[in-house]
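Since every read-out is calculated from the coordinates, none of them should be taken as a lab result. Quick caveat: nothing in here was measured; it's all calculated off a predicted structure. Cβ atoms are built from the backbone, for glycine too; each structure is taken alone.
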Structure P
Amino acid sequence: MDDNRRDEQARAVAIIMDGNGRWAERQGLPVADGHRAGTKALRRTVEAAIDLGLETLVVYAFSTENWSRPAGEVDSLMDIFGETIERELPDLKRQGVRTRFIGRRDRASAGLQEQMARLEEETAGNDRLNLWVALDYGGRAEIVEAARRLAESGIEPSEIDENVLRANLYAPELPDPDLLIRTSGELRISNFLLWQLAYSELAFVDTLWPDFGHAELEQALAAYASRRRRFGGR
């Protein structure tokens, strides 16, 4: 077998959870109902990730650009995030999932910040699956913040390399995803994990996020396993 062919599955997967609004429209439902259906898909997919042997799953829940959506939708989303932490994620905690959040927190309400911090603390000892939830996250903002930290530290320019910059990202311990999946048929990465996705394989699926689950994740992993990853080589 060619050394560049993966004969094992991906261990770290990132997902852009897209299509809640279109799903709700097709069902004749309010957008908020689409987002709530999306939280069910998240729980279903996390459980599938456990069954399929993933070690890390990182999901794009709310981008820095999402603040430009109508205020009513943003407020509803924030309420749904709180509901998800209270109703969906505790069961995952009992299944050994460690949950952490990546992105800004200062623009979330004090109550939501407290919920996030409490869940991180309560799941810190779990190691069955690492779940990262990107909330108020933007890849460009993350890199700019890392550069700002380096400038403020007074480091010599000659001392800056990829390892030093990576150490100043939001979550240096987050592994580079082997595979990025985007649902809903859109063909872009939307400012998600720009540094970490440099050599990730990409999979764009037509399924809307509320309909995503075990079968779709398994299919994406199977497609990944058949690919050749060259990392710039031949």
Structure Q
Amino acid sequence: MSAQEREGLAAVEARIARAAAACGRDARSVKLVAVSKTKPSEAIRAAYAAGQRAFGESYAQELVTKRGELADLAEIEWHFIGHLQTNKAKLGAKAAVVVHAVDSVVLARELGKRVLSAERRAPVPVLIEVNLAAEPQKHGTAPSELAEVIAAVERERGLALRGLMTMPPFGNPEVARRTFGALASLRSLHGGESVLPELSMGMSGDLEIAIACGATIVRVGTAIFGER
């Protein structure tokens, strides 16, 4: 087992535990998704051997390839965390256990249709990505359009609405805090935890802030696998 993955994973788990304790939360209420995009299957095997089970991929074809290469890892859980193009929805429907970044009515319809045609045994859990900072280079629905996308997901028999996801502008902790707080507020406006139980937010540089703001899922790559 590679020391990088073992030591990185232990350090991140310790950070999550400290952050949860600092705000009176149980560390078990925060799920760690190890962001393995662009990393070789051997690195994922090493993290799996160290106890990690949930892994995040951002490219549909890469996810399909790695899923095949690592099919012997019985408990592995694949999360698709990147922008899913509608013409790649078929791949996401077949390979992902959870899709974090549904960002439009059109994608919700296409993904739902593809899940049904793939004859999966249960609906695919999805989160809706919200672009709270209105950054043009990032995907995600606008807050004003969130209700429409929620309704679209709820109409699809192949999808199960699980929550919201966001990415703040890079490098500013106070902006990150405002962004994460805004996502939690949006959840409250759209049905609360009973409708949207998951908040996927926080990465290597800001996971502590995200946990303080209510994150239930953090997506961490660099701090586990090293720089890309």
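Tabulated values for the structure
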{"item": "Comparison of P, Q - label where distance in nm of label points 7 Å out along Cα→Cβ at positions 23 and 199 is highest", "result": "P"}
{"item": "For relative contact order in percent (Cα under 8 Å, 6 or more apart) computed as 32, the structure of P, Q it came from", "result": "P"}
{"item": "If mean count of other Cβ atoms within 10 Å over residues 111-118 is computed and equals 19.4, the structure in P, Q", "result": "Q"}
{"item": "Origin of the derived value 11.7 (mean projected area of the Cα convex hull in nm²; candidates P, Q)", "result": "Q"}
{"item": "Computed 0.95 for FRET efficiency 1/(1 + (r/R0)^6) of positions 135 and 191 (r between Cβ atoms, R0 = 25 Å, to 0.05) - originating structure among P, Q", "result": "P"}
